[in-house]
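Below, each structure is written out as structure tokens.
Just so it is clear, none of the values below were taken in a lab; they were calculated from the coordinates. This one's a predicted model, so the numbers in the text were calculated from it and none came from an experiment. Cβ atoms are built from the backbone, for glycine too; each structure is taken alone.
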Structure 1
């Protein structure tokens, strides 16, 4: 399964993505833009030591990073917030 909140991504499904909790190697990941179980990738917003999302002021965009590993997506009935940060 692939889910994304990026409207240009083929897995774009904001309603379903807001009810999903993506995991990478068994750990919940926050600030995820795209999660793909088949490819084993998670694209997420980069955060600083305080947990704030990092902005690139030159490009005028939020900084993203791609993580690789065993990805699983757990769906819930309600809007979810992952309990732990990766």
Structure 2
């Protein structure tokens, strides 16, 4: 009877140890993934900052044919209905 309990406990210990080893491997993979994604996020943040810089936007605008106006254009005396109450 005592021998059966000892064998049962040994088998239980082997099963638990095996599961803990598997969980450790899984946790290591998750930590590696987190590190990689953090680095990718940092790179993407830097790219966003670079693309949204005023100089980059100005260069893109010039490439697309936008120009700076030297004198403003005002719209006045438009033939539209005006509702005044």
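Going by mean count of other Cβ atoms within 10 Å over residues 27-34, which of structures 1, 2 comes out largest?
Checked 1, 2; max of mean count of other Cβ atoms within 10 Å over residues 27-34 sits with 1.
With FRET efficiency 1/(1 + (r/R0)^6) of positions 11 and 67 (r between Cβ atoms, R0 = 35 Å, to 0.05) computed over the structures 1, 2, the top value is the one for 1, the highest of the group.
When FRET efficiency 1/(1 + (r/R0)^6) of positions 19 and 43 (r between Cβ atoms, R0 = 30 Å, to 0.05) is calculated for each of the structures 1, 2, the largest result comes from 1. To which of 1, 2 does the computed value -25500 (helix-only ellipticity at 222 nm (-39500 (n - 2.57) for each DSSP H run of 4 or more, over all residues; to 500)) belong? Matching structure: 2. Each of the structures 1, 2 was assessed by distance in nm of label points 7 Å out along Cα→Cβ at positions 3 and 35; the largest value belongs to 2. Looking at structures 1, 2, which one was volume of the Cα convex hull per residue in Å³ calculated from, given that it came out as 100? That value comes from structure 1.
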